[in-house]
Structure I
Amino acid sequence: MWMLSLASWARTEVKTARATSPVACSLGGVGTPRLLKLFAKYNMKTSWAIPGHSWETFPDQMKAVRDAGHEIVLHGYSHENPIAMTPQQEKDVLEHTYKLHTSFCGKPPVGYVAPWCENSQITSKLLLDHGIEYSRSNMHRDAEAYYGRNGDSWTKIDYDGEAKEWMKPLVRGTETGLVEIPASWYLDDMEPFMFIKQFPNSHGWVDPKVVEDLWKGHFSYFYREYEEFVFPITIHPDVSGHPHVILMLERFIEWVNTHEGAQWVTMKEMSDDFKHRNPAPGGNALPVNA
């Protein structure tokens, strides 16, 4: 069995000195209905990692996502980077968006995607303390879900000191009961398809056929080498909402559907399937109320 997910992120990052372009923000309003139409065409249920700012900025579009039966997971409020915040700030953002989600969806969230796929030293514990069952924020693996660790540590290089001070291996933390669904920059639409003038290495003019071939290459290898695997793809309404990308997504979805055993599922379904097949070892810190 091969489980695939299209995780659509409604992304809005607001900074004091450098705000997301209003044009990019408005494309979330255009791209969202286009993606919903695409998913309905193929009878797909997907996972949407939505910042709280987007819930409150695009209420009609977000209601459409919810009412179409798609999963909604936590993704910060203004796409804040967890490692740039103080512990109290990160806690405040999580608690505020947790309440927003519960009110908006009528039930507490069970999933989380860290903005920029960055976890702080307290992220895992915060998620577990709030009953979050899975996260898609790390890249320790690329085709399999796994139980995440908390408390990894490593010695940073200090060129002002002696080399022996930093030549030490990674110290692995404690495995938890938080399921990690692997993220991948290579299965993300933003890097090749979105031009951001503040980022010197951003693209925006990559031929969709290049990305289509790359995704097919990943899938073909996993399909050949694994009895079962997960294949979560990240797309954004303000990126994949563009016509040339939607046409590529149609081709890719139809190509995947020719493979026996492939299923399009939400990330929660991926997490539930993994936990069913791989119960958390005794002693692992589990989500509250699990």
Structure II
Amino acid sequence: MGNAVFDAGIAAWESKTFYDYARPVRTVRELGELGLIGEFNPELGGFAIDAWAGPGEGTQTILATDFLTYQTPGSDPSPPFAEYVSGHSTFSAAGAEILERFTGSDDFGAGISFEVGESRFEPGVTPLEPIVLEWDTFSDAADEAGISRLYGGIHFDDGDINGRELGREVGESVWERTQSVIAPNVIIGANDDDDLIGTTENNLIYGNRGDDIIQGLDGNDLLHGGKGDDRVDGGIGDDIIGGQMGDDILTGGAGGDMFEFRFGYGDNIITDFEDGIDVIGLEDGLSFEQLTISQIGNDTRISS
């Protein structure tokens, strides 16, 4: 995680240095001075826009040259370095990528609550009623961290969106480099449709996103498809196989294999289940009564 965040900073600031884009606060004020944004308001004596008017003032019609960012009162209206790309977006996406790969899932399930008036930006004013921010996934939290910079008037859309994409690429690169050093038999897919092939040793392979083809080959492997409609083949050995999200085709191969299921795993077809040799593993309190099992020729279809 630390390496990913450090490298995200390097990548983001390389972009900031190369492009040297202006921040919204400078852009809006200068366009207002040139009369290229908003409409002329004779009462205010200049070109006006509807924007935040300051702590406790809400949205009002103000001069574009007086544009304020929604930041902590008394602080600088904008960070003193270039806009593109967003550091928040890059850092957060890189962290989310590492957390998802480390835990084997994008599930997060965290949140934070704010009582009336607890906002750092408008203390004593907002929120008007208690509010809870919740994130079902690491990706949700990372996305909201990036989007918050748009609400704050610190970045443009491209700085956020491309920053998040950059952060994902950094996280993926750092993870793969780290695994090649400390866990050479761990293979983690990317966000695309991957073809992941193990070794003759015991492998841990996680498909991540996309419609992947996973082959464990020899050894006692742990194989997880991740998100997408995957094809997972354990090969030779006693393997643990989980299709996870999506509609997957699972093949144990030679050996006594365990096929894992939990709530929400979708429709899975096991092509070679053998009674007395292979077993079904249930997680998160799932019971056999909650499975839908049917036979289609030589295949076994199981839905959870």
Structure III
Amino acid sequence: MQLWQILIHSWRPSGLSRHLVRAPAKINLGLKVLGTRLDGFHNIQSIFQTIDLFDELLFEPVGQEGIEVVCDTLPTGQENLVFQAADAMWKLGRPENGIRITLTKGIPVGAGLGGGSSDAAAVILSLDSLWQVGLSDVQFLDVAESLGSDVPFFLQGGTALVSGRGEHIQFVDWSENFHYVLVYPNIEISSSWAYQNLRIGLTGSSVYSRFLHSVEDSGNCCPDSLLACLENDFLPLVEDNFPVVGRVLDELAQAGAVASSLSGSGSALYGVFRDQSQAQKALVRLRSLGYPVYHCHSWRKNIDVSGGLLPE
């Protein structure tokens, strides 16, 4: 049984119960863009790591048919991934009752942290259980892939080598629990802008690329070796266009980060710390400069259902 099946089978709400779940963010521990595919997407290679920074989704079955998404900070129509995921599950399950999903954002938008993709995965998992759709493994992945490149990874979460468009996922052991100081530099970066403006160079000779090939071959991901060769192809582009990025990375390095980089195509930046006190000092320093900063750790699960059923 897959991990996502274990998660959703542990929750079988009945009646018109309300349920709160949490969808985790991810960071990219390096990212290589290998070229454009025939379908217009890009092939990538990256180590994905979920972290304990969350969006919250409240599911409330309602008597009438239909889907309602509520969010104070984002559009809630058909362009919203939560709505799209719910609509996909509705078409598969044809439930008797509708659903109201209230999304509370804790993950910054336009930051390369995968918040929308994680929300979509949480909706797929939750509504499969709530509506007792009973998706197979293949159907889970098909629905996820139809919604976005990063959505399949979030069905399970943890640490993984992700390649192709995002559909090739090789989960790896990750024994370290570093302190991640995550910084949102008060800018949003469109992933479409980043990909359109990225100049893709040769990647085969990169130390990071060779490391990823070794992970693919062996299934082993040594944290120290990874941190020693972190590389994100978007970083030069983003740093050239947004000088604040370089300033934040300098602050993280001066604070003692063993490695620092950009997550996804940005704009979020992170520093990796072994020592909690150093991480805390970095957090205080960067907050004093006016940046939203988060102290995070690795998260090895997908959706946190510990909140359980809520009273009516």
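Values in this text are rule-based calculations from the coordinates and carry no lab data. Treat the numbers as computed from the prediction; the structure is a model and nothing was measured. Cβ atoms are built from the backbone, for glycine too; each structure is taken alone.
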9.6 is what came out when mean count of other Cβ atoms within 10 Å over residues 164-171 was calculated for one structure; which of I, II, III is it?
I
Which one of I, II, III has mean count of other Cβ atoms within 10 Å over residues 132-139, as calculated from the coordinates, equal to 15.5?
II
